[in-house]
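> Got some structures for you, see below.
No lab work stands behind these numbers, since they all come straight from the coordinates. What you see is a predicted model, and the numbers here were worked out from it, not measured in a lab. Cβ atoms are built from the backbone, for glycine too; each structure is taken alone.
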Structure P
Amino acid sequence: MESTLHRPPLLPTLALALAASLLPLHGRAALAVHEVAPATAAQRVSVDAVVEAVRDTTLAAQVQGAVVVLAVKAGDAVNAGQELVRIDARAAQQSATASAAQVDAAKASLAVARRDYERSQQLFARQYISQAALDRANAQWQAAQAQVQSLQAQAGAVATQSGFFSVKAPYDGVVSEVPVALGDMAMPGRPLVRLHDPKTFRVTAPVPLALAPALQGAAALDVELAAQRITVPGAAVQMLPAVDAATHTAQARIALPQTRGLAPGMFARVWLPASAAGPQRLVVPSAALVRRAELTGVYVLGEAGRPLLRQVRAGRTDGGWVEILSGVRPGDKVATDPQAAAKVR
């Protein structure tokens, strides 16, 4: 179970009874030991989390060109529709002008074809031209109409693409990052500006599956931020319907009330109810741990007071203490100096 050990030796509620004692061993120097005892009070479990903005957007380039205007820097507040970056659009403007001229020429040809068709209708009514001549005039008129529509569509596409050279803010926010500099070459897909909405934040935490029910069923949760601790209602918890196959954790999102001083990426800690702590844990000083190749163990005093190396399974380490998942029992006396214990015969 992944949980944060909240410095149990310093908290009276844990009552680990790990007071050091000095035991003489057959005339040798006294050996410092700790007696292992389980916690007697309710424990609290925490999971690490990160602060995220609910709306966090990375604006990327859609066209190629040099950055000619960079109107913002990291930390600037921007308004919706404000221009942030402008890319050199001279070639696109020339293409738009050329497309508009082609549309004008096609419209002129369409006017001529329409008048020819009208005259052909009059001549056909007087039987001066054949039906084939009238059909050719009609076909030319329809072809001219199609040409105008095609060029108008092309001109619209060029005009739309011209708008891609100006990158604007999609909403009111704060610029988080500007990964380009004036004069850089923008390419399609290259990030230009990242901004977030400072009004709505949340914390995201990978929660072990064993703790997920306690997180969802909590009436209220304590979220510890860098400089403050706030309480949020349990209804603000959203569990994503997916589990990480590598870590066997589920992503939990917890909405935060409006709080000043928050920024994306800040560290946070979510404290779960005491009922999520599960079995009481045993910890020993990290200095007492012995690691030899694939063996992890501690020296435990036997019945005759002689230290014997015992293999253990270690958990998380925090603040100079390591959690022992298996291998020791309450009441065992563990040597805090493995080198001195190894010399005892």
Structure Q
Amino acid sequence: MNAPEYFSHEEKAHPFPMNRWWIAGFSWELKDQPLARKILGHAIVFFRTPNGQLAALEDRCCHKELPLSMGSIENTGLRCGYHGLLYNHAGQCIEIPGQTVIPSKACVRTYPFLERDQILWIWIGESPAHQPLDEPPAYPFHRDPAFEFGGECYHYDAPYQLIHDNLMDLSHLGYVHTKTIGGNPSVHMNARLNVSQDGDVVRVVRLMPGSQPPPTYTAAWPFKGLVDRWQEVEFHVSHVLVWSGAMDEGSGSFDDSNRVGFHMRGLHGVTPESESTTHYFWTIANNPQPGQSNVTQLVIDQTAATFLEDKWVIEAQWKNQQQFQERTTLNIHVDGGPNRARRVIERLSQKTTASALA
């Protein structure tokens, strides 16, 4: 099919790293209605046809430009709610009511869109010509029988890198999350800290041996007393993985990837909506002990509560940054991970901008 004429215009350089997969949502969000979402400034409509065909289209009809997300899903595609133009999963108009001839330019932009381990991934390229060369990563904890999980989507009125900062520096837990996953603030601020980097991936490991387990942990696991606690954070440009947990003091080794105890595996899809707003797609998976009931729901509920606390803090932080335009800030010992992640984003964004302007 012929590309719509507006593709030929020079596209504005993006403030985000492009040409990669981003998390756009979760499988359970695609029901019998279209899902509208803006991803990296692109207005997109997502849907699944009754026969299981996935699609991500530009959220505008090529006729009178009503958002296609205001239309309805049919067996063969998405029908515009204004004049009834029907689009298939490839963005091609396949029916114009009352008209037999369908112009070749009756189409809209489509985006590579895949579903893997109940995660919806969308590829955002610098232009329609920039297509993916690989698939999005797997996330085995959504299908591992030893784990149970749940999650949700939050919208932040704040830039996405403030959320990166929050996830890459978990020392704030002792101050922000005192009723759930927090713990002693001094223990958090003095955790054994190691920051490393491999290409675009930044890894932060925080160890707190011999510490008091926080409320969420004691409610979910029968600890005997003090615990050896860990937090391992892995930053990727489009998402952050957080492996946290605890084991009875002295019962295992931090070097053992199959260590005993209570485990929480967090997936954090931090996807820019715009330069100042963000979609935050998260799941939490835990390994419930046999015989314990409702533990997973407790972990999900308390995780949701902690993320709402983070949201309140981050949005207030952003609001204050806008208020104090002329200001100085400082770095402290816990900022190594966040700073490295920011440098990765800055380098990749500059690479995208240079490519777009070439």
Structure R
Amino acid sequence: MSQYEPLSVAIVGCGNISHAYGASLSSKPDKIELVGAYDLDQNRAKDYVAKFGGHAYPTLEALLDDKQVEAVVNLTIHTAHAEVTAAALNAGKHVHVEKPLATNRADGQMVVDLAEAKGLRLSASPFTFLGESQQTVLKAIRSGLIGPILTAYAEMNWARIERWHPNPAPFYQKGVGPMLDVGVYALTFLTSVLGVVKDVQGHAQVCQPQRNTNTGQTYEVTTPDQVTGFLCFESGVTARLTASFLGFSKQVGAEFHGQYGSIFISSSHDFNATVEVHTLDNEWKSVPYVAEPFQGVEWGRAVFQLADAIRKDVPQRCTGRQASHVLEICLSILDSAEDNSAIIPIKSTFEPPISSY
């Protein structure tokens, strides 16, 4: 039990991911009370609250004017994230926003500064570094199991969004693409383990310039669908990251290579990913989880942690500052790719999140 009054939360954006959030948030009524939802499509909002509770707000302004709402979970389309987050913060609401934090550096920094100026909590996805398998990796590395980290590799090969998403076209437009949509999972994990990134290089291209929806409609791809980034951390560690909306790759995890061995995690995304270690004198073997892992992704976990942070005044672990740092890394990798893989310095910084275990 949480031993505090549940945090009153409203959903903005009742699209594809909102149902995963709704089901998860509903699983812990001791932490979260879902008081309602808003969507540009009123029918979607009504269907949503009929399933998960609360009431459908007729406008965003009505939701933000409701004094019962303490926090907003911003699940709008990528290009609306910063605008909706800023509106909620200006209305005095805490916010959890889906990734990316924004689609440009200025907006990302703006919402971070606004939250801090108003003394409000800004939580941001990706939060999957909170997963039990990811925390297992973090604990193992910090314990010195494989010695000082020398380099790392991470893969987010997410295949073709149009295979399953009902509205894939926005994912292939400028401001989104595989780096900002799924590369952020691996980047948030890498930065949670390895800290602040100093500079980056990138290579990117549009490999498949035309795509089709699952109903046969054709649309143009206007941002790279295949991206590779090279990272140099302030610690001196280097890393490589691939983010793609192309092939059906088995590579969606990460590897950390240290002085005394290597750690592999099969996914930066799933909380129950396989974790293995290979030291200099052993074969690959499983690393025991720090706790029984959630099967898949617990979509409400960042919001649950936000509730703990607000009610108990404990450190917040999914922060706008880390999300802004990750956003700058993504955009700088893409900028580097357009500038013949020039080295681009990263200006932002953040405090790495504390471990759960």
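> Can you tell which of P, Q, R yields 10.4 when distance in nm of label points 7 Å out along Cα→Cβ at positions 120 and 288 is derived from it?
Values: P: 10.4; Q: 2.7; R: 4.4.
Computing distance in nm of label points 7 Å out along Cα→Cβ at positions 120 and 288 on every structure in P, Q, R gives 10.4 only for P.
> Between P, Q, R, which one scores greatest on Kirkwood radius over Cα pairs in Å? Present the calculation step by step, with values, prior to reporting the outcome.
Numbers: P: 27.4; Q: 22.3; R: 20.7.
Across P, Q, R, Kirkwood radius over Cα pairs in Å peaks for P.
> Name the one structure among P, Q, R that semi-axes √(5λ) of the Cα gyration tensor in Å, for residues 152-319 alone of 29, 22, 17 was derived from.
On the way: P: 50, 23, 16; Q: 26, 18, 15; R: 29, 22, 17.
So the calculation was done on R.
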